[in-house]
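For reference, the structures are reproduced in the following blocks.
Please treat every number below as a calculation from the coordinates, not as lab data. A quick note: this is a predicted structure, and the numbers were derived from the prediction, not measured. Cβ atoms are built from the backbone, for glycine too; each structure is taken alone.
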Structure I
Amino acid sequence: MKYRVLGRTGVQVSQLCCGTMAFGGDADEKEAARIYRAAREAGINFFDTADQYNKGRSEEVLGELIRGERDSLVLATKCFNPTGDDVNARGASRRHVSRAVEASLKRLGTDRIEILFLHHYDALTPLEEHMRGLEDVVRAGKALYTAVSNYAAWQTQAALGIQERAGWARLQAIQPMYSLLKRQAEVELLPMAAANGLSVFPYSPAAGGLLSGRYSEPGAQGRHTTNKMYAVRYGEAWAHDAAAKFAGLCRQRNLHPMSAAVAWVAAHPAVTAPIIGARNADQLRASLDSVKVDMTPELRAEITALSRTPPPPTDRLEELR
C-alpha cells in the first residue's frame, strides 16, 4: 500500500479509502469487523462514512472498531442529508452542521474528525453559510479539514474563493462520482481539483457493481435490477454494453473486473484514493487487489475506449480529435 498527501495538509492517506456505507446494514457487526480488519491488514489507514448511512449505525459500528488505534487512522464523515423528521435536521446551514458534527463525534466515539464533507450542495442555503459552518467546526477543533462531495466544479471553486477572501481554512478534498461509466468528472471537476491542490476521493469506482462482471450473466440479479436509483443512474443501454465489453476485456487479460475498475480510476493523475466498499470481506478482496494491477497508459487507453467520452466544457467537439 502506498500513501499520498491529503490536499495541502501534509497528512498521508492510503491509496485506497475503505468506505463503510454497508456497516450496520448489509454488513452486520461481525462482517463489518472482518471488512475493517482486511482493510487494515492491507495497509489502509483511511476510512469514510456519513451520518446518514444506516441512520447513523455505520458511524457507531466504525467507532467501536477503531478503539485502540484511533490515532493511526484518518476518518472522514459527511453531513447534509436528513437525520430526523424535523425540517431543520438537514442541509448545510451552520445550525445543522454544528449539530450534525456533535452527533457524529458521539457515534464515532472520538474527539475530532480528520475530514468533514458536506455531502451535497444545499441550494436553499447561501454558499457563504456552507463555508462558515465548516469554519466554525474547524475553529472548534471538531473537524481538522473540510471538503465537499457531489458539488459541481463552479460551486467548489466559488467556495474556495469565499474561504480565501475571508481568511478561512480552505477545502482540502472533493468526493465525486467517477468510474468508467461515469466520466463527467473528467471535464471540469478533476482539472479544477488538480489546479487547486485538492485531493480527489472518487466513490462508486466500479459503477455500483455494474463493472464487477456479475451482470454480464443472463438473468443476473442485484442492486441494478432492484434499486431504482441505480436503475436510473446506469440505466442507459450503452452503459450495460460498455460493462459487458469491459468484462470481456478483463477475461482476455486475466484481470478481475473489480480490480481493474478500481485501478482504472486510481490511474487518473488527479485522483488521490478511490473509495472502495463491500458487503463482506471476501467481496472487498478484489478491490484491495487493484493496487497490484499494472495499469499502463496503453491498458488504460484501451479500457477508456470502451465507454463514452464526455464532451469538453466548451462543447467544441472538434477539439476531442
Structure II
Amino acid sequence: MNIWISVPGLLLTFYLLKIVSDQVENSFSALAFKYKIPATIAGATLLAIGGSAGELFTALNSAIFYKTFEIGLITIVWSAIFNLFIIPGIIGVISEKPIPLSPHGMKRDMLFYFFSASILSLAIWDGKITQIESLIFLVIYTIYLLILYKGKDNQSILEKLEENHQKMWKIILVSIFGLAGIAFLSWAMIKFGLDIAKFAGLSIAAVSAIFFAFGTSISDTFIAVSAAKKGNGSGAIASVFGSNTFDILIGLGLPITIVGGVPVDSSGIFSSIVMLFLSIIISIIFIARDWKLSRKEGAGFLILFFIFLGYFLWT
C-alpha cells in the first residue's frame, strides 16, 4: 500500500479508536450504573472491556489474520509500560499541587498486576503459550474478580461511578457496533502499521511498541487525565494497574483460548518483559513512597518512558 495512504490512514485510525472506545466505555458505564454493579467489579469488567478492547482485538487480529502473535504480545506489554509511565507522568506534570493517592485497594491491584506479569513470564519461558495456560489466565482473572467482590470497596455500591442515564436500546446498539468498530479499526491499524514498517525498515516488535501500543492506549490516557482534572487522580492511577491486569489475563488469555496455543520468540520478547518488570517496580516505588504524585515524579515517569523506549529500539 502507498505510504502516502498508510500514514494518514494510521493517524485516522488512532483518532477513531479513541472516539469509539470512549463511546463504548460510556455505554458500559451507563449499564453498570443502571444495574447498580459494584464500582470495583464494573471497573474490572465492563469498563475494562471498553478501555482495553483495542489491545484485545489487536491480539486477536494479529493471531487470526496476520498469523503472528508477536504483534499482540508486544502491543500489550508496551501498552502496559505506556500506561505505567505516561498516564501518571502527564497527570503529575499538569497538576498544580501533589495529588494524594489512596493506598486502599491500590496495594491489592499493584500486587495482583505484578503477579499477573510473573505468570505471563513463566508462560512464555518455554517459547510458547498453550491453550491450557491461556485458560489459567482466565481462571486467575476470575479469582481477581472474586477478591474484588469480597473486598471492602463494595460497601458503597456506586462508589466512583458517575451518574449516567441512557436508554437500554442505545446502550446495546453502541456496545455492539462500537466493539465491532474497534475490532475493524484494530485490524486496519495493524495493516497500516505493517505497511509503514515495511517502508521504513522497522521490525514487527518496533512497530508494535511505537504505533500499536500508543494507538490502543490513547483512549485510557485521555480518560485518566480527565478524571484527574475532576479531582479523582487517585482513581485514575489505580485504574492503570487494573486495566493492565485485564490486558494480560484477558487480552492475551482470551485470544489464545480461541485460536489455540501460539509460539513465542522468548528471546525477542525478553528485553520487553524485563522493562515491564522494571516499570512495575519503579511505579510502585514512586507511588508507594509517600502516596503522593508530584510534578517532579510525573516528569520522572515521562523521562523514564522515553529512556526505556529508546533503549528497546536501539537494541
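One of I, II was used to compute mean count of other Cβ atoms within 10 Å over residues 14-21, and the answer was 19.9. Which one was it? Label of the originating structure: II.
Source structure of the calculated read-out (helix-only ellipticity at 222 nm (-39500 (n - 2.57) for each DSSP H run of 4 or more, over all residues; to 500), -11500) within I, II: I. For which of I, II does semi-axes √(5λ) of the Cα gyration tensor in Å, calculated from the coordinates, equal 30, 24, 19? The value was obtained from structure I.
Kindly point out which one of I, II the value 44, 25, 15 was derived from, the read-out being Cα extents along the principal axes in Å, for residues 238-301 alone. Source structure: II. Hey, relative contact order in percent (Cα under 8 Å, 6 or more apart) derived from one of I, II reads 18; which structure? It was calculated from structure I. Structures compared: I, II; top value of distance in nm of label points 7 Å out along Cα→Cβ at positions 86 and 254, i.e. the largest, recorded for I.
Among the shown structures I, II, from which was the value 0.7 of distance in nm of label points 7 Å out along Cα→Cβ at positions 22 and 38 calculated? It traces back to I.
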